[in-house]
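Taken together, the values in this text are just the output of simple stated rules run on the coordinates, not laboratory data. Note that this is a predicted model, so its numbers are computed, not measured. Cβ atoms are built from the backbone, for glycine too; each structure is taken alone.
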Structure P
Amino acid sequence: MGDIQVVIADNQPLALSGMRNAMADEADIQVMAECQNRERLMDAVRAHSPDILLVSTDILQEELDELERLVAEIDDTRVIVLTSRKDPDFLEGALRRGAKAVIQREWPIHKIPIAIRKVIKGGVWLEHSIAERVLENLLHVRDAEDAEASKVSALTAREREVIGCICQGMRNKTVADTLHISEATVSHHLTSIYRKLDVDDRTSLVIYSAKHNLVTF
């Protein structure tokens, strides 16, 4: 019996056969069970307590929340995901939800043992081109977040007070009375706020404020 015990799960029999064949000649890897649905998967994991669960996102219905629940249920088994998905958000999300490796369906099957050994040693495995896309996506998201944070940091304390009033549905006169300033000053603040946050009107300001936690509703 191999040192690394694996359960494989996919609702496509041909894919299961491919995964099994990928490990057939690997002396240190043993396939303990094959599963074609979520229920059988859990039975196999409980019965064998494998080191690795190699599972397709089809069985998880392409739901990252389902992946997270699965990882939580089988805490002692490392999860490797097999997927046809290529979008960086999904791939990054799979890693964030607990997957230790992501394998694309169309990759050569010899990649599977490589990924398994990497994960067993405590690493995280992504094929190089996928890792680059995920990193580029992550950097793009961070750049966007930094840009929005810069916009918000440019707001003055008074402008934040005006935003709070607007988000409560106040018209300019009520805002002026509440903050003890003139309506003209309120209009001036709104013009400045729209410019700094790159919004066009009160509605978009309220939406922006909710999205970026400028106010508590």
Structure Q
Amino acid sequence: MTKTELIYDTLRRGILTLAYLPGDYLNIDELARRNKVSPIPVREAIARLVEERLVVMRPHIGAEVSSLDETSVREVFAFLEGLETAATRDIIVRAGPADVVELGRILDAIDDLRLPGDLARWDEANAAFHLRLATIAALPGLLENLKRAFDHWDRIRRYFSEASSSRGGIAAQREHRAMVMALKRRDEALLRKLLHRHNERARQAYLECLPRAG
């Protein structure tokens, strides 16, 4: 791993887990001293984070961790729904019995979790379900972008923890199970409809929490 990759991974992890909060200033010289590198790999790492929209460059200020607001919420759910529904045709065509079994295994594990106490594990398993579903499509570029969208979602759900804990786990699981049934029946229209409904309900929970956040 290069110095740039090491700094990039460290900063990215810190931003996604809220070790660096929205609006925090990233001092390039300080980061270079702390990591015992020259400023060059730090600048290169930050440039990659800017491309991912996790960092913004402010004139006369420098690198700043991107804010989380209504636009952030609407944008990440637009990406999630767009990517998932775009893959439904390929998912339906390529799905096999082993895929159904694996998705069911993930859902069985989710059933054993209890909200709000197991919220972090529930959210991780939820993301795993959706990514496993998208994997069936065998579209590497789409899957890569979906993983990145889920990273942004993970940052949002950590920041707006009130919205995350208010989501209905039982309703979400019913929708998950219905998705698997649509997959077994090879019903593309139903799978797309369920993904839209699932996404919209979660999106609304976060948007309703925004006035109370922070």
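Computing distance in nm of label points 7 Å out along Cα→Cβ at positions 10 and 42 across structures P, Q gives 1.0 for structure Q.
Structures P, Q were compared on percent of Cα pairs over 24 Å apart, and the highest value belongs to P. A value of -17500 was derived for helix-only ellipticity at 222 nm (-39500 (n - 2.57) for each DSSP H run of 4 or more, over all residues; to 500); which structure in P, Q was it taken from? It traces back to P.
Thinking of P, Q, which structure, once Kirkwood radius over Cα pairs in Å, for residues 74-169 alone is computed, gives back 14.1? Checking each candidate, the match is Q.
Hey, distance in nm of label points 7 Å out along Cα→Cβ at positions 122 and 154 derived from one of P, Q reads 4.6; which structure?
On the way: P: 4.6; Q: 1.9.
Only structure P yields this read-out.
Given 0.30 as the derived value for FRET efficiency 1/(1 + (r/R0)^6) of positions 26 and 66 (r between Cβ atoms, R0 = 25 Å, to 0.05), which of the supplied structures P, Q does it correspond to? List each step's numbers first, then the result.
Values: P: 0.30; Q: 1.00.
Considering all the candidates, the number was obtained from P.
Identify the structure, out of P, Q, from whose coordinates relative contact order in percent (Cα under 8 Å, 6 or more apart) was calculated to give 24. Label of the originating structure: Q.
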